[in-house]
Structure P
Amino acid sequence: MSDTKRKLAAIVFTDIVGFTKLSSKNEPAALALLEKQRDLLKPLVEKNNGEWLKEIGDGLLLTFETNRDAVDCAIEIQHLTKKIESLDLRIGIHQGEVVFQGNDAVGDDVNIASRIEPFAATGGIAISGRVNSSLKRDPEFETKYVGTPNLKGVDQEVKVYCITSHGLPETNKSDVTAKLDSKGFQWNLKNSIGIAASTIGLLLIVNGMFLRIGFADESEVPSIAILPLDNKGAEEDEFYAYGLSTDLISDVASAGLIRVASLKEIEELGDINFKEKAKRLLVRYVAQGTIWKRDDIFQLSMELYDTKNEQVLWSERWQKDWKDIPQVRDLLSDNILKVLRVDHDNNSPAHVSNPEAYEFYLKAKHKYEKPTNKDDIEIAKGFLNKAIEIDDDLVDAKNLMGKMLENNGDIEKAMTYFSAALEKSKQLKYRKGEADSYLNISGYYFRKEDLETSKLNIDKALEIYEEQNDKDGIGRAYIEYATHYWKKDDLETAVEYDKKSLALYEELGDLEGVAINLCGIGIYYADILKDYEGALANYEKAQNIFEENGYKRHMPYSLNNMVSIELKTGNYSSAINHLNKLSRVVKELGYGDKVEQGQLDVISSIHTSMGNYKKAIMGLEKGLKVYENINDRKMIAYCYAMLGMNHYLDENYQVALEYLKKSRDISSKISLTDNDLVIELYSNLTYKHLGQELDLTKLKDLIKETESFGYTTNLFLHQLFKDKIYLENAFIALEKKAEPMSGESKRQFLDFTIPKQIMNLYGKVIS
């Protein structure tokens, strides 16, 4: 169904013991009890970050972001309901996937939670093995193994436990024996002493609490998507969630041999469940969590999930003052990397020394990267100025300020911040900040066309990235090298760096990086090797990766390159198909009607070359409306000129003259000379066909100012002046145009109206 959504959650199912009996005896009292349950429990659910999904008779279906939230809430509920006459509950908790279909919540894991609930004692809580595993890390909880029943409608093995700590009643064996299938029912005496006896996994002490974590598979390069933290607080607090998420992604990505999905990749996938995101991003592990600012206290939770083995490897929750958040950030990245078995330097200096400055930095980053109006960039600069004023050691803030200024064209002022960030990084021995600063400085010298100094700074950045085993940084440095050598016209060296970068991204499994480098290699094939088939093969591989994985923002890059090759090789039909796709993509990306129309203009010109004049006219008429709406007079004049040319070629001579006159009127008013040759050439050709007097004076002057013409223009100049030099030039230009073409494409091209006319007049056929 189109409205189906999924999410991983802790699922809670409750049931009122004896409600059926009460309802049959005293229906008003039963209804009043349901109302009381609703009034008492809804605030508790909201308080513990839960969602009240639905009421099923006397039962409740609730979901929570984490197992701990679910268990804490269930304990509070049981303690509260002890005081309420007749409100005796059994509660079952399971972790899994909830499927939302319209207003309903269903799924196998919802069914498991409902089947577990009867194994709780009255006033007690039954949990699945999955939930039990997450509680093992915390010594405040004790649980007891109940059994492994064959649950109705469930085809998987589910171990059932009950919570025995927090004053909760233990499940009585005699009460549940009848509910258990004898084959699956086993009492485990070891578990009767509680979870303290468990020794599986690694025990770490974090914030005075025990933390139990599993480990990733050592046989593969870890791949992870760190989903943006879900802001449970006020809308204006969104910057906390966004800023911490981006910093966490950066921290993990720079740690070593690990592939981390970018935030843009994740955001492009939209609102789909985390397992589908993992599949689309080609990652195995997913980290997701929440943040909730309540007055001056922050509640954070994080969970790391292995989609291959379908298990939670690690989860934790913090309740902290803002001053402690930077340390929590470091703990988050450190724990994720430990679970994923990624070697990293956990002795690096703290990223942040002043929490107030860090808050301003996060506000700035959110405004800069998620602007909602034109003033947000200036607001972001103001926040950064405050951050730097409070804490001069905040290197990341200085580099960000430099990037903002650079993007605004103020490269000199940007350089002052990059230089300051570099010096401060050296003082603090903050090696990543140092490398990032060198890379930023290299960009400054690149724009100043001081390529050697630019390269020296890339060298320094790469040295540090390699020292830190920062694969992401190394990849960025390789890309800068490639750009450097493209600028120097040393395409052989440029492509070597493209290939290095490609190998790195292949090692990491970063398909987006692979595709970008394939495009760079394609340019080398096209421009140096003149191997258009090889170039097109690389572009097509890149396009397939972009398309299959939803990397839309890069698709114009590959599609443009493909069109370029197809036009060179005469694959006009394929070029039109890709241009149509390109038009749709740029529209979806929000690049504007003008950009989209640029693609349609190229399509129109292709139709003109193919002799499809009516199709060309239709495309130009659409374009004209766009340019009229935005009052782009230059492009309006261009469309009028092209419409005049195509109407002439389609033998609509009077209409052609009307469009050419309109183009001339605009061109003369805005001193536009680009269209003059087209206007004069096709006006005189039209006059000739209509038997009117010709004035070739201006056309002759324009010819003197132009170095060369294409095969079409040369043909029509021959028709006007009867000079065979133009016919010879037309044939030479046609021969050059056809040179990269082969096979059926070449045959079709030479069979178009104008190429055929040139060969017939010249008396020579291009083979």
Structure Q
Amino acid sequence: MIPKVFREVIDLGDGRTISLETGKLAKQAHGSVVVQMGKAMLLCTVVSNYKQSPVDFLPLTVDYREKFAAAGRYPGGFFKREARPSDGEVLTMRLVDRVLRPLFPKDYHSEVQVMIQLMSHDEDVMPDALAGLAASAAIQLSDFPFECPISEARVARVNGEFVINPSRAQLADADIDMMIGASADSVMMVEGEMDECSEEEMADAIKFAHESIKIQIEAQVRLAEAFGKKEVREYQTAEKNEELEKRVHDLAYDKCYAIAKKGTSKAERSAAFSEVKEDVKASFTEEEMAEFGHLVGGYYRKAEKEAVRELTLAEGIRLDGRKTDEIRPIWSEIDYLPSVHGSSIFTRGETQALATVTLGTSRDANKIDMPSYEGEEKFYLHYNFPPFCTGEARPLRGTSRREVGHGNLAQRGLKGMIPDDCPYTVRVVSEVLESNGSSSMATVCAGTMALMDAGVQMTRPVSGIAMGLISDAESGKYAVLSDILGDEDHLGDMDFKVTGTSEGITACQMDIKVKGLSYEILVNALQQARAGRLHILGKITETISSANEEVKEHAPKMINRRIPNDMIGAFIGPGGKHIQELQKETGTTIVITEDAVTEEGIIEILGTDPAGIEQVITRIESMLFKPTVGEAYEVKVIKMLDFGAVVEYVEAPGNEVLLHVSELAWERTDNVSDVVKMGEVLDVKYFGLDPRTRKEKVSRKALLPKPEGYVARPPRDDKRSGGRDSRGSRDNRGRDNRRDDRRDDRKPREDRKPRAEDKKEE
């Protein structure tokens, strides 16, 4: 049976297109679509169980995988099979999940799996920009209860012009790189990095991407209509009891409002809210609790949320007593850990991060091996969020998706300020020790100070802040919150993290939970974020105003040198012998790489002992030393031979040349030791390559005056020189007729003794 295929094409306006296709692959899935751009193809399938799971949340799993076969490659490692997802794949999963999750009904508890896989790769297409489009298109072909179609697009600014879904080559020249997720009427997700752009430029980029997303959404709607829009499945909706809801609201609202207004700490506030909740439950009889007690907890949380939001909107007061634009108290410290290369503590309110910096060579770079991208990161940041930082005890199950995402955000915020000429590979590790709001932004601040403490010459220091939003659609009131708490993140309408310098924004991450957020509110939030960033930046620079001039005494020093390509082998030695001996002798780490453009050898010298580093540099300079013809040089005798002395240039130890016995003195020299001694330093003149021996020639006698009455030796006699003519030419020497004479003396062929083969035949 030939399947019926449905297809829609999206025109990007610059000759490129994106196609959506369904009906050919994975027809047992509840929705499947193939998204193609150029040669890149993504298959997305969605499935949701018809039976509700016994949980009170949406069990949604978004899985994105890039198959190595898609790029015609083998997976790395011993087992040639894709294993756990890479950090890049995890980040794409998060991008898609953050947009999809809010659009499912809050009472939909059936397990949902969204699986996206790269089946064919194109070097000019970045597949992560197509993942959100694929997921939404597949859901539109299903019967899931889903609010509205969405899409995601990458926007970059290249040479002052915005580009949708740029290639990786274009992205290398971009000063804005952002991923936008949106519905037709609302921006829902923003994530990206910038080269210190302004708030207005960021808003313009979001608007540009949103217009492209609207076109992608229209294509999804057309495809679903052509395929046949399915009826939304029935599911068990949440039980409602309006009378009970009002009763709980009346019992809890005023008490929660009063607690919120006190401005207490997280622990004290949580205890007070828990007490109110227990009092509400106690007001019901055992029979009432048995009948609808399962609803009481949810209605209480709703009343508590309403009280806190109203307090902020009506009075501008927040849970901890701050005003909407007020930043929590900050203290910080550098050089806290004595053995690391750089360290700092940053504490803001009840959020604390301890950051460390480690300096290394290019050998320590973070290797990225994905089907869509291979490369190295010379600057990378790892973020750890242990359970104790929130006062919890829970199992440790490896690095979570959240840790990968928050670490990546902090890394993108900082990396633009690491100079291109930084010789080190730099690893930053952030240990979150306390958390009550925006530990990722605390990581950025702690990371900045640790980098400066380590002596990394940052272009400018970076700070970060998390912004929130509480809004009321009916009244039109809204409040933008600076430096949000964990509770404000949960009950608010926006979580907006911004990092930047005094000159502009370097990275951002935004999740919007309400529909129709206006660009006016967005710009206001950005401007308020700028004021908060600059305040925090001032606190950072009070602790450390600029990077240390030198790395710490116990930290490795890095020196880079370049050598011609043809000298790399000589420096390394057979089987790495020379470089291994040099590392052992000097106590350094030496790494040699090849410049992809110039093909020069780049030598990285890493060590804590300046003398050892200097010794390596001296060795390199000796290799590069080229004497000038006609110039005089100091040399040192390092070996005595019968026919001369081996000397090395004083300014280039290890660079050796033979001083022949005939060039020691004007007088005849029978014994080399009569003229020079071992270890003696003397002057010689350099003559370049000897045309006769094709070896470098130096002379001591050329710098000495001729002795009085010196007579040059006569030329060699004819027996050794020109007398060869009497014997005939060297090229002939009577050979002309030798073969013919020899053949005349040979017996005729038939007279020769028979060969073994002939004997057999006989």
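Name the one structure among P, Q that FRET efficiency 1/(1 + (r/R0)^6) of positions 272 and 392 (r between Cβ atoms, R0 = 25 Å, to 0.05) of 0.80 was derived from.
It must be structure Q, since only it matches.
Given that helix-only ellipticity at 222 nm (-39500 (n - 2.57) for each DSSP H run of 4 or more, over all residues; to 500), derived from a single structure, equals -18500, which label among P, Q identifies that structure?
That value comes from structure P.
Out of P, Q, which structure matches 132, 83, 50 when Cα extents along the principal axes in Å is calculated?
This value belongs to structure Q.
Between structures P, Q, where is Cα Rg over 2.2 N^0.38 Å, for residues 584-663 alone highest?
Once Cα Rg over 2.2 N^0.38 Å, for residues 584-663 alone is tallied for P, Q, the winner is Q.
Where does the value 9.7 come from, among P, Q, when distance in nm of label points 7 Å out along Cα→Cβ at positions 88 and 648 is the thing being computed?
Source structure: P.
Just so you know, all these numbers are worked out from the coordinates, no wet-lab data involved. All values derive from a computational prediction rather than experimental measurement. Cβ atoms are built from the backbone, for glycine too; each structure is taken alone.
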